[in-house]
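Okay, got some structures for you below.
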Structure P
Amino acid sequence: MTFVITYEVVSRYVFKAPTTWAYDVTYMLYGTLFMMAGPYALARNGHVRGDFLYRKWSPRVQAMMDLTLYILFFFAAVLALMYSGWGFFKISYMFNEHSSFSPDGPPMWPFKMLIPLVGFLLLFQGLAESVRCVMCIRNGFWPQRLQDVEELEQQILAEAAQKREMGVTP
C-alpha cells in the first residue's frame, strides 16, 4: 500500500501523470489489511477489553463466560458474515463488477472474495479459542499462546542486554 501511494504521489507531482488506478488499489489494500487483522487480533488476544468485572474473575470463570459468548454470539455472527459475504462475492463475480471510482476501475470480486475468506479464518480461530476455553475450564489456567515474531525479537534483545550487563560478548 505504501508503494502504491508513493508511486501515485511521485507520478502525480513529479511527472505530472496521475494514475487512474491508485485510489482503487489503496482502498482495496487497506480493506484487506483491516479485514485480515481481525482473525490475527483474535489469535493474539489483541482485542480491547474494557470490562472491570472480567479481570477480577478466576481463569475458569473467564473461560466459561468466553465459551458461552463464543457459542451464543461469535459463531452466529461469523456464519452470517460468511453467508452474506459469499452472496456479495457471487454477485460481484457474476456481473464482473469493477470499481466505479475510476474510469478503468479494477475488478471488485477479488476484494469481495475476502469477506467470506475472513469469515472462514475467524471461524477457525474461534474454534481454537473455544478449545482454549475448554482447556482452561478443565485445568484452571489459560494455556500459553504461541509467541509472535515481535515477542521473540524482544526476548532476543533482552537476552543480549543481559549478556552485556554480565560482560559476556554476544
Structure Q
Amino acid sequence: MDDDAPADETPTGGTPAEAAPSKLGHVHLKVRDIDRAVAFYRDVVGLSVAERYVNYAFLTFGDHHHDVALQAVGPEASGPGMGVGLYHAAFEVPSPEALRRTAERLADRGVEFAPVDHRISKALYFDDPDGNGVEVYLDTREENDRSEWDGENRRFDPESL
C-alpha cells in the first residue's frame, strides 16, 4: 500500500476504497469446443453447469450464478499467445487431499501439469484443451508460517499430499 495514500483511497489515489471492486466476479474464457471445455472444467476443476445458451456455458461452484463463463468461438480459432494477455485462471482447493485428487484427475486424462511449491501455496499448473492456462492451488501460508512469496518455485510430488 502506498504510504502517502489516505486510508480511504486505493494506492492509485483516485477511487475511494468503498467504491472499488472487492472481489473477482468470474473468468470468461474463449474455447473452440464448448462440450469439451464443459467436460474438462466439470471433471477436473469440479464446476457444474448453471446455464447453457447457444455457444455459451456458465459454470459454478454453487455460490454464484457462474464463476467461469465459456464461449465457443469455433474449431479454427487461434490459441492464446505468448504475449500480453491472461496467463492463467486460478482455483483454490480446501485441502491437500483435494489437490492430490486434482493431480490424479489430470494424470488420468493425460494432461501434463507442473506441480510447484511456492512456500505460500502448492500449485498445479496446466492448460485446458484450448491452451488457456489454469492453476489449481492449496494455500499453505499458515502451515509454513509465511505471508510473502519471495520468488520460490520448487517442484513437489502431488502423490505425497
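Taking semi-axes √(5λ) of the Cα gyration tensor in Å from the coordinates of each of P, Q, which one would give 39, 30, 12? Show your work: numbers first, answer last.
Numbers: P: 39, 30, 12; Q: 28, 24, 15.
Label of the originating structure: P.
Match the computed value 18 of relative contact order in percent (Cα under 8 Å, 6 or more apart) to one of the structures P, Q, and report its label. It must be structure Q, since only it matches.
Ranked on FRET efficiency 1/(1 + (r/R0)^6) of positions 35 and 123 (r between Cβ atoms, R0 = 25 Å, to 0.05), which label among P, Q comes first with the largest value? Present the calculation step by step, with values, prior to reporting the outcome.
On the way: P: 0.95; Q: 0.35.
Comparing P, Q, the top value of FRET efficiency 1/(1 + (r/R0)^6) of positions 35 and 123 (r between Cβ atoms, R0 = 25 Å, to 0.05) belongs to P.
When helix-only ellipticity at 222 nm (-39500 (n - 2.57) for each DSSP H run of 4 or more, over all residues; to 500) is computed for each of P, Q, the one that comes out at -3500 is Q. One of P, Q was used to compute FRET efficiency 1/(1 + (r/R0)^6) of positions 19 and 59 (r between Cβ atoms, R0 = 35 Å, to 0.05), and the result was 0.10. Which label is that? Value 0.10 for FRET efficiency 1/(1 + (r/R0)^6) of positions 19 and 59 (r between Cβ atoms, R0 = 35 Å, to 0.05) corresponds to P out of P, Q.
Laboratory data are not the source of any read-out in this text; all were calculated from the coordinates shown. Remember, it's a predicted structure, so these values are computed and weren't measured experimentally. Cβ atoms are built from the backbone, for glycine too; each structure is taken alone.
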